[in-house]
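The following blocks contain the structures, represented as structure tokens.
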Structure 1
Amino acid sequence: MVWRRVQILDSCTLRELHGVIQVAMGWEGIHLYQFRLRSRCYGSWELSASSADVTLASLKLRKGTRFTYDYDLNLPWRHEVRIEENRLDRLPGKIYPTCAAGDGACPPEDCGGPQGYLAGLDDASSWEAFEDLQTIAEILNEAVLENRPQVLNDQDTRWRLEVAVERSKAREDARGRAFVRRTVNARLRKGDHLALMHQQC
């Protein structure tokens, strides 16, 4: 399961929360989004949704309230948003929003939605993945450990190596970016969420 815990002020708008979620997940805000709350949608204007410029305070959300955040609506990522505390004691010198915790790698932005992401993870541990690693190991063993770099002059061997490396790299990319709280907070302090919140209005 992929999850993030963020601390935000109740003056934060849903549009800003969209930007915060984008930063926390490691995405770039290039797709449409919407929040579903009390049978109402807020988000991208292209969806005929209500304006996301409403503050959390004005929504009068209570502790335990849950609502959804959908992103990339062609192959939607649905997130459950939970209000764990509805009063944040603002600490002097602390900058908000901030990411307090999280776990799970961020799925790549355009990987085909949840099904595409899971298929990519399956492929990363497939027999074909093992065969590609075996091909790379065999060729490098010959070229480096056996001190026969001329094997790389053979077109077929070079092609097999390049294809195996390319597929292995694609499998690694399909795993997504690891969650690093320090990186998320550095981006939030820099204000990346403020730029991302306006990309798909």
Structure 2
Amino acid sequence: MKLYYSPGACSLAPHIVLCELDLDFDLVRVDLASKRTASGEDFRQINPLGYVPVLELNDGTRLVEGPAILQYLADLAPQADLAPRPGDFQRYLLQQWLNFISSELHKNFSPLFWAELAEEAKQLFRRRLNERLSFISERLAKHDHLLGANYSVADAYLFVVLSWRNYVGLDFSPWPPLLAYAERIAQRPAVQQAMQEEGLR
């Protein structure tokens, strides 16, 4: 398998999961500004939308969109218990959290990276994030992980999105449970391995 990634982007989540599962894979770095891979290949020929992650299977089939990739990887190794089995109600709760992270956190964080966006507009996204971060902080004040006791692919995704606070200057001091959670997830060997491989440590 190949994972097309950009350091620290949302592609870090499937990278973490690949490390958790100890699967064989190759990393292909993508420059999101030029839309070129490290070897000079036009990344838009891989994903016409020009963003990561993309998981390329051994037969050449490609899967895009982080939540889909995360579930696919988890289902490759069900014994690792990184996702509830299909058909289990807990699986729908996992999908609920993946959708929440994608639509309510990820998509509100992204504009804070845009240099051309006016500060007034960024304040709107910060206010939205504050509400959603408060919601998820309440959850993590009572549970070690999003699904309760068990670590899942949703935690890998949430960890990555929360790490973006360091790049956009978002103060997390109002949410001690989120800081404690991020520190706890950061100690996982697979997280440390993936971050090191992306040059983030």
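Using the calculated result 3.6 for distance in nm of label points 7 Å out along Cα→Cβ at positions 33 and 97, pick out the matching structure from 1, 2. Source structure for this number: 2.
Starting from the value 24: which structure in 1, 2 was relative contact order in percent (Cα under 8 Å, 6 or more apart) calculated from? Of the options listed, only 2 reproduces it. Of structures 1, 2, which gives 154 when volume of the Cα convex hull per residue in Å³ is computed from the coordinates? Going label by label, the one that fits is 1.
Computing mean count of other Cβ atoms within 10 Å over residues 9-16 across structures 1, 2 gives 26.4 for structure 2.
Of the structures labelled 1, 2, one was used to calculate helix-only ellipticity at 222 nm (-39500 (n - 2.57) for each DSSP H run of 4 or more, over all residues; to 500), giving -14000. Name it.
Of the structures listed, the value fits 2.
The numbers here are math on the coordinates, done by the rules we state, and not lab data. What you are looking at is a predicted structure, and each value in this text was computed from that prediction instead of being measured. Cβ atoms are built from the backbone, for glycine too; each structure is taken alone.
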